[in-house]
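We did not get these values from a lab; they are worked out from the coordinates using the rules stated. Predicted, not measured: the structure shown is a model, and the values here were computed from it. Cβ atoms are built from the backbone, for glycine too; each structure is taken alone.
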Structure 1
């Protein structure tokens, strides 16, 4: 894991060329950091905790449902 220190309005660039992603530190307030992300439209961006939550939810099986 790469760990960087950034101040508000400083940017981290991931990749290069037209597919690069920029992460901008917008604001730091107590224990919260606001970031902005510039990425190509084809790059989907998710919060990790939502992905993990969705992976933990049981998938319903219509063949097993009782009506």
Structure 2
């Protein structure tokens, strides 16, 4: 997920995307904790995507 793609989306779409990422972050965290998966790097990728969305949302709020 790139920031340029995120900047093209509306605030509502970004909000939905943020909720989806938080849900996937929770499920990934549970899977790692219960040792159902070995993909621990997935948590870092999800965190970075969440940070990107939050940054773009903050940019859009400051423009208004």
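Comparison across structures 1, 2 (criterion: distance in nm of label points 7 Å out along Cα→Cβ at positions 32 and 48) gives the highest value for 1. Sorting 1, 2 by relative contact order in percent (Cα under 8 Å, 6 or more apart) from high to low puts 2 first, with the largest value. For which of the structures 1, 2 does the calculation of helix-only ellipticity at 222 nm (-39500 (n - 2.57) for each DSSP H run of 4 or more, over all residues; to 500) return -26500? Of the options listed, only 2 reproduces it.
For which of the structures 1, 2 does the calculation of FRET efficiency 1/(1 + (r/R0)^6) of positions 24 and 56 (r between Cβ atoms, R0 = 30 Å, to 0.05) return 0.95? Label of the originating structure: 2. For which of 1, 2 does mean projected area of the Cα convex hull in nm², calculated from the coordinates, equal 4.2? Attributed to the structure labelled 2.
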